[in-house]
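The structures considered in this document are given below.
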Structure I
Amino acid sequence: MALTTDIRQDVDEILPGVVADRRHLHENPELGFQEVKTSAFVTERLKSLGVEDIRTGINTTGVTGLIRGTGTGPGKDKVVLVRADMDALPILEENKVDYKSQNDGSMHACGHDSHTAMLLGLSRLLVDRRDQFAGTVKVLFQPAEELPPGGAEGMIREGVLEDPHVDVVFGLHVSSDTETGVIKVGHGPIMAAADAYAITVQGRGGHGASPHNSVDPVIIGSHIVVALQTLVSRETDPTDQAVVSNCVFKAGEAFNVIPDTALLKGTVRTFKPETRDHLEKRIGELASGIAEAMGGKADVEYTRGYPASVNDEAMSDLVREAATGIVGAENVQVAEPKMGAEDFSYFLLERPGCFFFVGTKNDEKDTGWPHHHPRFDIDEEGMTAGIATMATTVVSCLSAG
């Protein structure tokens, strides 16, 4: 079964409302686990649309609701979840637009305002056409994607994948490096696991003119930084993908004093669980071994962040087919794996599903700035393809039973 009307035309009709919602959210950004007004806005919108069984306060500010199809078909007992994240970033916006952030120091610099608006648009579309599909769509608005440990895992712990039992999960993300009207879909791993390490090197401080009387943590830390790069270049399969980036090196205050300690911090990105395990183990071994060999000591803290996002092949094919019908085969591209991370990965660990990307880059509208940049913005026309692709995917998934 497919929607009996032209889905693209239907989305075009509701787009002005979606744009208005997105701009309201953009003007009023809230950081992770602080999305109180955003959550209230979403809840009121869902109530006005006639969405059922609305639940609020999940993992602090999360919201869910149900849209029950009244049609007939093999998917009548199936539940499909669609997720949008709601949180903003601690960034001072530099855009000169009418809908610029009114909360100085907070900004929707990653497109979560558009994700929320698109899911509200999808909700309206499906409520109006609930007689055209069987089964249930659970819409989920999630807090704190940008704030590890994130909001997804907590919502799952609080039962969002049950009552009713969710069978399949879908999510999307706008992309400022992908042209408007293009949909990117990938099989298998599409976003990396993101971990962090902190290495405190303990030496013995002293006068810079008498280094022989000290154990220099700066020198030890420098050797550790260089050695860490060999974990990818010499210990990771070249056909695998991994990143070890040391991003913080702090030591000392005075130009002529060798400090007691040095602090190193960095990020580790991987796709395969075995690679993740290996790098965690070897970072500790290398840092400790080098420090001890040079007369010092290294204390290593390794923190696991979001796991890799891995798309189900059948669900990816479903999205690709839906996108082809909406934007044409020439505008459906393969999403190559990214080293960025997403906590939608927790949903994909629990259920088969697909996370795909929606192009919003338009040079004429200056919407090509990278995510997390103070000039980030989207071409709002791109939301049409996102909503239409998701709507077609959901109905096709339910129709398949």
Structure II
Amino acid sequence: MTLRAAWLVALLACAGVANAADGKQDAPSLDAFDDAIQHWRSVHGDNYPRHAPDAVANIADNILLYQRVDGGWKENEDPARILDDETRARFAAEAKKSGGSFDNRNTYTQFDYLATAHALTGDPRYREGSLRGLEFTLAHQVASCGGWPHSVPAVQSYHPRITFADDVTAGVLGTLRKVVVDRRRYAFVDGALLARVQAAIAGGDACVLRLQVRQRDRLAGWAGQYDETTLQPAQGRTFELPAIATQETVGVVRYLMSIPSPPPEVIAAVEGAVQWLRQVELTGWRLQTFDAPAEQFRHHGSSKDRRLVADPAARGLWARFHDLADDTVVLADRDGRRLARYEDVTRERRTGYAWYGDWPRALLAREHPAWQARHARAAAR
């Protein structure tokens, strides 16, 4: 293996890119786009041609085509689609618009992929696209606290809010940390821009700690959205009432645990959130999916339905949302009414939204204990 190939192996390992036999480089994973791809398929189906995952240049070219004039991206597109001329022309017109979204793990995933594509191919277009995406991300950090909004410009009422839902703020921060740490893959980020990235991380970390919900004298989890002016938990979509969000809390905790040599306030935030997650686990209930008459809704079709089933032996289930004060489960429908029982949620929202899941399971069983052990060893040195 040549020195250049060895350098790329180390470089791409940092980027999450595996090496194949004989020094040949595998493509960067498309896993970061899973959410976007799933959303696209839920509307359009999955019967369409796609580039192979190792067709890095084709995928990166798509990502550049999707990028808007000021560096952002529209959410919920499959970067691996094989586009016909008509679709390419439509995206070229769309690219003349400004703005973009951080929702559903968007924008930061695109500029990170382009950075890896540049490392693999040397194509300067990918470097420039990555830089434009990074600049867009830094430009839209919310000044009042340091998190990131759902989308810009705001079209819906919840778009300007500081957003933790779907890993918006935590995902951005985790990727910005890659820019700082992975100086080979992000060698094109100069000193001045790197300083801005570091300042954005510092502001974002402070915002994450500031917005953690407190219940009396205890730290709990995080809401999905916060009002960008009052910094209080706020409503997202009509069925997403102000509440502590379990899935989002898991994402924030994972981000905080990724911080090297965490200061005491980060450790306290992690421990408080983990204790809260253990406290709100639902025992004695399991979620059952069963066959039902096929029905097509606006955003998805379903031939299944879901219900909660009492089971004294069941463990490992969590509700998506919990009341800010008393931790009771928060359910709602598209009309914005809080509902007392899962069966009161319409089938469209039962099957089109994850009200219950096992999101904290791996965190509580393996990741957090391993993190504690690492820091205990570090403290003992």
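Can you say which of I, II returns 60, 59, 45 when Cα extents along the principal axes in Å is computed? Traced to structure II. Comparison across structures I, II (criterion: distance in nm of label points 7 Å out along Cα→Cβ at positions 212 and 348) gives the highest value for I.
Given a value of 83, 45, 36 for Cα extents along the principal axes in Å, for residues 60-267 alone, point me to the structure among I, II it was derived from. Structure I accounts for this read-out.
Computing helix-only ellipticity at 222 nm (-39500 (n - 2.57) for each DSSP H run of 4 or more, over all residues; to 500) across structures I, II gives -13000 for structure II.
Mean count of other Cβ atoms within 10 Å over residues 140-147 computed as 25.0: which structure among I, II? The value was obtained from structure I. Sorting I, II by distance in nm of label points 7 Å out along Cα→Cβ at positions 132 and 164 from high to low puts II first, with the largest value. With respect to relative contact order in percent (Cα under 8 Å, 6 or more apart), the largest value across structures I, II is given by I.
Taking 1, 7, 13, 14, 13, 11, 10, 8, 7, 5, 4, 3, 2, 1, 0 as the value of P(r) over Cα pairs in 5 Å bins from 0, in percent, for residues 156-355 alone derived from one of the structures shown (I, II), identify that structure. That value comes from structure I.
Structures I, II were shown, and mean count of other Cβ atoms within 10 Å over residues 84-91 at 11.1 was computed from II.
Bear in mind that the values in this text are calculations on the coordinates, not laboratory data. Only a predicted model underlies this, so the values are computations on that prediction, with no experimental measurement involved. Cβ atoms are built from the backbone, for glycine too; each structure is taken alone.
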